[in-house]
Structure 1
Amino acid sequence: MRRTTVQSLVYYRFDNLLSCAGLAHGLFTRLGGYSQAPWASLNTGGTVGDDSRAVDANHALVCQAIGFRIEDIACPHQVHSAAVDIVDERDKGRVRPQTDALVTATPGVLLMLRFADCVPILFCDPLRRVAGLAHAGWRGTVAGVARATVQAMESTFGCHPSDILAGIGPAIGPCCYAVGEDVVQAVHQAFPDASRLLRSQANGRWHLDLWAANRDQLTRAGVRQVEVAGMCTACHTEEWFSHRAERGKTGRCGALIGMRDAND
């Protein structure tokens, strides 16, 4: 990934997605915004208790950094599902209910989601100019949200999985993501090779590798080019919000992707 600084903002971009002509994307850190502690400072989450004026100002900052307007945003109300919605010009400024992934082939629409340990997954088909964005916590991962996003791109826009480029963004890593027996059982039911994704700890607990689980899901769906950030949000709260490490009182980082309008 490439780290970019624009004035006080810091965000990352995937090397493989930078090859997509006309694509804008960014995984924004917590740095450079208007929010005060405990949401300091680039909080993009509007439901975590932060001042709405600060959140709106932060939205404007991230949009401007990648060449869009705040009015261009289409986003989901994330519920840890595998639901995928197709959006277009009519969805600008709207929130899709009960959804955890969005796909668009409409230039000028900016897809956005928020994360603070869950995995943001970015997609682009450079041949058909289709962009996608998915939110994968453990529930979304075992439900198959990454696979469902690829299938939506394929069935709606004729994308071939082998043409799709994907990036797995910063999220809580296997170093820190301790899970209970309910999650362990769910992972075993969802993945035939679950033993590779679960790490036994000396204290008897299990740690889950969300990065590997989503990468494997994408490769099984036929995606050949997957870039993994490998950044643990819980280990690096100096740059990222982490719900787990900060005991639930924190902000949300923004993940954004969209095809630029041909006139831009």
Structure 2
Amino acid sequence: MTEPDQAARAATFQASGSAYDLLVGRYSPALAVAMADATGVAAGQRALDVGCGPGALTAELARRLGPDAVAAVDPSAPFLAACRARNPGVDVREGRAESLPFPDASFDAALAQLVLHFVADPDASVHELRRMLRPGGIASASVWDFGGGGMRLLCAFWASALAIDPTAPDEAAVTRFAREGEIAALFEANGLREVAGGALDVEASYSGFADLWRGFLAGAGPAGAYCASLDAERQAALRDDLRARLGAPDGPFVLTARAWYATGRT
């Protein structure tokens, strides 16, 4: 994917934090706990949340370490506003993963949850993660499983989108680091040591299909932006196809989601 394509996808995160919460953000708190566990975040450390979004991982880091020991960075002004409001006392700054606004060796842990597939330069982003870390510090990153279909919500959505519109983006094909081992390979190629990885499995609950569909209509992220771009007729066709793919739920239901992750040390 070219840099302009990446920029276009990243630009879809200018929606509000509340809009993000309705869609992918519904999975974020559980994924934050799993990410912090996999990274080994523990009391006494200082941690950085890279690409913090509205602040779900930031909140988990602050819960474990205290807000004074946590910093967060994101390029989206609406997300930064939400993160600051939700995490008082945390050092929240505007910035990109490729150029982080902190001095060298400032943190014990640097985490990038659902970020690497949107950055323009993944190698530069991992270099920045390394630069943030003290000797022996740990970096971690995660991306939803598109290659194996483990992120059921988004994989089903894009399959439905392609069914009604063959020109729709094929996220399974274009999303980077969405297959097992790809983040680990990126970490190793950029000099991190003791690289390990695996799967993080979480779930989200819905009161009904209308509750799920409301998340796409909010317009956040590539899926929400695509949905919002459709006319009423094609939106209805997409909605009906997606509902059928998810088993035509009638009443409350749960969807599972898998993310691939890796960790590595300086």
Structure 3
Amino acid sequence: MSLAGATVLITGAGRGIGAAAAKHIAEAGATEIVLVSRTETELTAKKAEIEGCGCRGRVAVCDVRNAQAMGDLIASLPRLDVLVNNAGMNIPKMLVDVTESDLDEMLALNVRSAILVAQSAVRKMLEIPLDERKTGRVSIINITSQMGRVGAPRRTIYCATKHALEGFTKALAVELAPEAIRVNAVAPTFLDTQLTAPFFAKDPAFAEWVLSRIPMGRLGQVEEVASVITFLASPAASFITGESIAVDGGWTAQ
């Protein structure tokens, strides 16, 4: 699963899945990782961590919803082998309580920005000679969700956005297969993070419901998602495209 020589861009890289993926990808030997987030302090800390693994880190403080800024950033890179399209959000509400602002925010980040970032990434990836792309090391990995496969209360809009990203992944994979650019998705369940722990502690009934839906009986870890991302980014997955791998403890198997 070596990523030696690869330049990788990760959105939402300051924390959670994005931060864990940066560490795993650095350990897999990537040459450079471009860390994108709105919070410079988080990115600076992550840069130091991945450079400790022998990988160059580049901090890019940017809101991925700014299509022009993201397009300019990607166009400025000498090359781009892998995009981890990770930035996303949720505003859990019953549909009757969802405001137009809520809807616009989730569509803008989870769908519009993910598509436009991928578009800019593809343009840059096509600059890599075809014979190099055929090694299987050029790919896009969209971070979707188990909610891109099923439904759940208070997540109507989130589910809609993640279903959209799952469909986008498949269509783009078919479109880019002749260009030897692979496109896959990773679909996690609820994860045990610093952000989710207080939320679950505050709402024991919700925590119990979540755990009751996961056959393995526990929350996922960001490292378990990151290892799948690294696999899909590597030549070990060179014949995998248009796929979505659930990292959900069995949630969607039921």
Which of 1, 2, 3 yields 52, 37, 33 [Cα extents along the principal axes in Å, calculated]: 3
Of the structures 1, 2, 3, the one that 10.7, 30 was derived from, the read-out being Rg and Dmax of the Cα atoms in Å, for residues 42-113 alone: 2
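Distance in nm of label points 7 Å out along Cα→Cβ at positions 50 and 234 was computed and gave 1.7; which structure, 1, 2, 3, did it come from?
On the way: 1: 2.2; 2: 3.6; 3: 1.7.
Clearly, the read-out refers to 3.
Laboratory data are not the source of any read-out in this text; all were calculated from the coordinates shown. Keep in mind that this is a model prediction, so the values were computed, not measured. Cβ atoms are built from the backbone, for glycine too; each structure is taken alone.
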